[in-house]
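In structure tokens below, several structures.
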Structure P
Amino acid sequence: MNPSTPFRSGLHAEWTRFRTGRGWVLAMAASMLVTVSLGLLIAGGVRSSCVTGKGEGPCPAPLLGPDGTAVQDKYYFVHQPLKGNGGITARVADMTGQMRLPDAVPGVRNIKEGVVPWAKAGLLVRQSLKQGTPYAAVMLTGDHGVRMQYNYTHDVAGGPHNGPQWLRLTRSGDTVTGFESDDGKTWTQVSTVKLTGLPETVEIGLFAASPGALWDMAEAFAQATATFDQIKLQGANGSWRRDDVGVALESDGKTPHHPGGVVESGDKLIVTGGGDIGPATVEGGLRADFTLLGGVIGLILVLGVAVTFYTADLRRGLIRTDPQHAQPLAPPVGPLVGPLVGPLVGPLVGPLVGPRPVRLLAAKATVVGAVAFAAGLMTSGIVVPGGLALLRAHQNPIQPLTLGTELRVIVGFAALTAAAAVLALGLAALVKRAIVAIGLAIALVVVPYLLATAGLAPWLLVITPAAGFAITQSVPTFAHVDVGPSLFGSYYPLPPWAGLAVTCGYAALALGAAIAVHRGKNHR
């Protein structure tokens, strides 16, 4: 007899048991309804508004960089046109700043001296002053040393300096190279980048910028002021031009909001700027995973289904660990799922699971995982595109989303649902008490997610099965952008697939432990 035949028979039986169990089917349907309803309700109720020079109204669409990523492009620029090849050298003699901290006295602004970690001051070359165009810059940062950044999403580390530093930026055709030096004599290359399509005449000069200070899961005012001296230009010898790139206007349409500026003092230029040049992980609009906020509630029902799918048979005596008294498996049924799933998993699982109670556990895990995946796929396939359509219909800014990323969010949520269901079933097989197993599953999957959403204990998304929610993130986390430790701030400590791998690892561990326990009892 084919060793996978008993497993396939059990798979047919378990599929039939599930689909004829009205409570389980209704609970899975309720899970889908909850997730879709909450997602569409939340998306349909969002109305973003912004104050611009034209008054209060809908927020503008996000600014896009060369690769289609939502970006920020706000800074103060002292520059000259450079035709052909050339470069600029200068020393950042000093960098100071101001930032707003939480008010010590209610209603009284608490402005302190200092710079945020990613405050930037340095040398910049770019295609034009139009926001979102290609650029390259070498800079000194507030707390991350020398960096070379280009086209918003790319960052290369230089030396770990935080004092006076010489910088140099050269342009040769499409190639831009950044250098650093401690003394202005011995130079070290930071990086070389190619800006495809760079025109013959570019803008080159000095800049200062500062992202906002992070507190209360939001950004508050911050500015950086840099003193540049020993400035030397090669290939450009005109007068300095001054531009507060991307400065926002107050509601009167005339007054700049937190403007930058420059002061000339002998051979020194003291440049002050706010804003940032980099990815807009929060400011770039609402994210696709915003539509899945109700998924964690729906997942509770899925966990309950997975647990009771095991413990119900345990109560009825259909699952016995004594091989002499084990009940026979139900006859092969399930004309839809059995022929599809059995041939795929039977040859792999059948020879391994061995005794009948273990085969039964493996069959249950396969069925509950497949059902959970299908439910999650249908749920996310409805709520993600539907929620995004509602957000766009109400003129909310939306983070750019490629088809590949949208599909990964949709399929990834289904995979997360399946892994969580298998984990819950494995826990049920280990503890054999429905209430305890459901409580453990919720504590491991749901509670850490809720805590991380509130900005509490985000490290739980690294060490618990809740790490799998990272698969739904539609905006990547960039190392050179500080965000608040909350899911609302697009903060996931792990990349998408790494997070899902953690959840799958927990599911495999729980199911493997349960199989080992059953196998051990059958060998006594």
Structure Q
Amino acid sequence: MPATDRLAELIELKSRVRRGTDPTATARQHARGKLTVYERIELLLDEGSFQEIEPLRRHRSSGFGMERRRPHSDGVVTGWGTVHGRTVFVYAHDFRIFGGALGEAHAAKIHKLMDLAADTGAPLVSLNDGAGARIQEGVTALAGYGGIFRRNTRNSGVIPQISVMLGPCAGGAAYSPALTDFVFMVRETSQMFITGPDVVQAVTGEQVSMDGLGGADVHAGVSGVAGFVYDDEESCLEEVRFLLSLLPQNNREMPPAEMCDDPADRPNDALLDLVPDDPHQAYDMRAVIEELVDDGQFFEIHEGWATNIVCALTRLDGRVVGIVANQPSSAAGVLDIHASEKAARFVSLCDAFNIPLVTLVDVPGFLPGVDQEHNGIIRHGAKLLYAYCNATVPRIQLILRKAYGGAYIVMDSRSIGADLSLAWPGNEIAVMGAEGAANVIFRREIADADDPDEVRAQKIKEYKAELMHPYYAAERGLVDDVIDPRDTRQVLISSLDMLSSKHAQLPARKHGNPPA
């Protein structure tokens, strides 16, 4: 065959692979409100940048009728391209082929791509739309998943790993997204669960739909598995592109900085009105963050889960920072099991990828209760403590109002290694609130008084004056400076600039043993 004919044959073959060999399968995909695999990749990557790997790979199974169905690509598209000009590796299930189910060849393609991403130091994005393990291939399919899980774990903290759920993900397949740094989901089209509704009903008698069991809103608001949820694939993939613009390529690089038109010395007069003086009055911490950061833009993670704490990636003077902040408008901003887990994972992520941390503190303590204690608030709260103590990136604590008890310590206090601790003039740092402290310390005196309410009020006033005045912690070196709230943006940027050359190392060890 002449070379020109061979070339024409190759071009036609690759074109067929991209189109799909079954037009009705493409039509069914669109009828479900879902894009095809190449349409998704085109939305994710810069135009014309995708370079595919192994588009002609086929499975070699011969049983259960598989010998008659050997489509090219074997149900997964792998390759690399760019996002905002930087290299990104991507693999995407093709639901039109075997329902995107994973077999031996399918897994081998993913393994190769994951190894390339690790070796070259570039982010990995998976576009998940698959029916789990390919039953016809038996244990080899299960072994394929094992290879993915091992690489997810090896690459953790080395390169950013992002899972985008665009269809079903059931059984063992769900563990790969759970091992990655970020999980995106789309309402009505993506679901994740270990056992499906039919199995749940057979075993427990509970009746539940696929979305009710493992849909996007369930994982974004109840289980905490998904960090982001969107109404359509287009907006979801656009936000993945934005997230990648905030992350470094790998753990050896700094996050990408940008030119900033928002003045570093912009005064924050609005903060005087945003944060009430009364420590019991609620306000929205997001408004504070919006006032402080560049152009008021930040990217919140797990917005619908553990809403009593806010975790967000943003920029200050063009530099990427991670913000952890108590949220007084939700459960008064207390720390509980879910808030501790959410913040701990975010702190670890920022530390792994060289993202400085700013912690905004307004916390009344840990949430009391039998349910919290029995479900392990001690163990889960220790996760956040461990994450902060283990972090070597620049760390700044800012106390806006109150910081009571163990929660004050855990929210990146100087005693656990914050590089700088700042406070506003209205700060109250103490073992507990003045009312509770007075009732404990002076309970006999109050009980024996002719007018207990008057004595209680006097003792509360005395406790505040002696141990909770705004300069108490600063006088003892636990707060580095009490600052004018209007100068907060300028002080944070100046402090982060000073800390940009920070170099800290943990003791030599194989790895730590964080609370489970």
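If P(r) over Cα pairs in 10 Å bins from 0, in percent is computed to be 4, 17, 25, 22, 15, 9, 4, 2, 1, 0, 0, which of P, Q is the source? Derived from the structure labelled Q.
Using relative contact order in percent (Cα under 8 Å, 6 or more apart), single out the structure from P, Q with the greatest value.
Details: P: 21; Q: 9.
When relative contact order in percent (Cα under 8 Å, 6 or more apart) is computed for each of P, Q, structure P gives the biggest number.
No value in this document is a laboratory result; all are computed from the given coordinates. In this text the structure is predicted, and so the values were computed from the model without any measurement.
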